[in-house]
1. Can you spot which of P, Q the value -11500 was calculated from, given it is helix-only ellipticity at 222 nm (-39500 (n - 2.57) for each DSSP H run of 4 or more, over all residues; to 500)?
2. Determine which structure produced the value 1.40 for Cα Rg over 2.2 N^0.38 Å, for residues 72-151 alone, calculated from the coordinates; the candidates are P, Q.
3. From which structure (P, Q) was mean count of other Cβ atoms within 10 Å over residues 48-55 calculated, if the value obtained is 15.9?
4. To which of P, Q does the computed value 24 (relative contact order in percent (Cα under 8 Å, 6 or more apart)) belong?
5. Could you figure out which one of P, Q the value 4.5 for distance in nm of label points 7 Å out along Cα→Cβ at positions 56 and 168 was computed from?
6. Rank structures P, Q by Kirkwood radius over Cα pairs in Å and report only the one at the top, that is, the highest.
Structure P
Amino acid sequence: MRCGILGGTFNPVHRGHLAIAEEARKRLSLDEVIFVAAARPWMKDAGELAPIKDRLAMVRLALKSHPRFSLSTVDIDRPGPSYAVDSVRDIQKLRGAQCELFFIMGMDSLAGLPAWRNGKGLLKACTLAVLARPGYPTKAALRTIEKAFPGASKKITLIEMTDIDISATEIRKRVAEGKPIARLVPNAVAEYIATRSLYKKT
């Protein structure tokens, strides 16, 4: 089995997340892409987050028509801040050694890996499937990582992708301003946001 892991706050989940997961699935011949919703992301202000039950519900709605995608709650089930290395290790325990894991991330996240908790452990636990976008200094980022973690290049696979101009920040802003978001998120997610009055200005 070859399984991808796509972590994030999914605040909200959007079409860009689905496009990234599908591209990684096809390029790496993955049997499954596991979405891991972060309960307490250590790098983000928790005050900006919708309740975890709503974020999980939106991911479930978004994945309904994607049989190769699944949702994991390892971050929610584990106390304390959400760290990638812990998520990967928990999934490895659940899936067993026969499941080869690929952690899907952006090139900007890779560049910040030295500041992550136990980046060395993450590289040991899985292969990093890194999205390389046009115009981003990919070679410089890879040199930085190789310097911080000698041998890291052997655990990194690049996925060439065009820019996906969708951000959760922009979606939340549009909702707060009463603008449509149907082209940015799955229809079921847009309906859920409206029904639950998420991201409205208070």
Structure Q
Amino acid sequence: MSVSGNLFILSAPSGAGKSSLIKALLKQGMQNDQVSSRAKQVSVSHTTREPRPGEVDGQHYHFVSVDAFKQKIKRQAFYEHAEVFGNFYGTSEAAIDEQLAQGIDVFLDIDWQGAQQVRMRKPEVTTIFIFPPSRQELENRLCNRGQDSEEIIKSRMAEARAECSHYQEFDYIIVNDDFDQALSDLTTIVYNQRLKRRQQFEKHKNLFADLLA
């Protein structure tokens, strides 16, 4: 029987580097057996919005109708769900639980509100908040993207303050000043979760039974 995977939540204000850290962690896992002895995967959310060019159903999102999404809500099929700009997004409980049962570490890229919902249904989830090194650096990163207008950047900065105000609800804090150090911190957190008593008992229960007989 394989050891169960761990569920992680990563939250951060836009521009803090959360997505880049997750991508680097998964890439690192493919190349480094020190941490890759267990598979890692980012959860694929359900959404009611239309696919964008290049997006693949089941890879980027599970694209479903509004009616199908609301039926899932009624069946309490989501660990968390939210409506954003008129579209629904949700994390399937069955899909996550199946991956965890296969020994896969699963990462949820969601905000603090989603984290609260997941924590209520799965208290053992590990939550991580990513901070930018400063307010000015966060604004610089958003401006350097070249994707948003000045008005949108101001809105994102206001959202960042609201998002960061919930940092006390998270288990771990990573300040993404130096990317390599932040990635090292994230890797350490993931590895440490595998050394907890429950994980070690699952992995070595025959040893424990023999020594305690």
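1. P
2. Q
3. Answer by label: P.
4. The correct label is P.
5. Going label by label, the one that fits is Q.
6. Once Kirkwood radius over Cα pairs in Å is worked out for each structure, Q has the highest.
Just so you know, all these numbers are worked out from the coordinates, no wet-lab data involved. Fair warning: this is a prediction, and the values are worked out from it, not measured in the lab. Cβ atoms are built from the backbone, for glycine too; each structure is taken alone.
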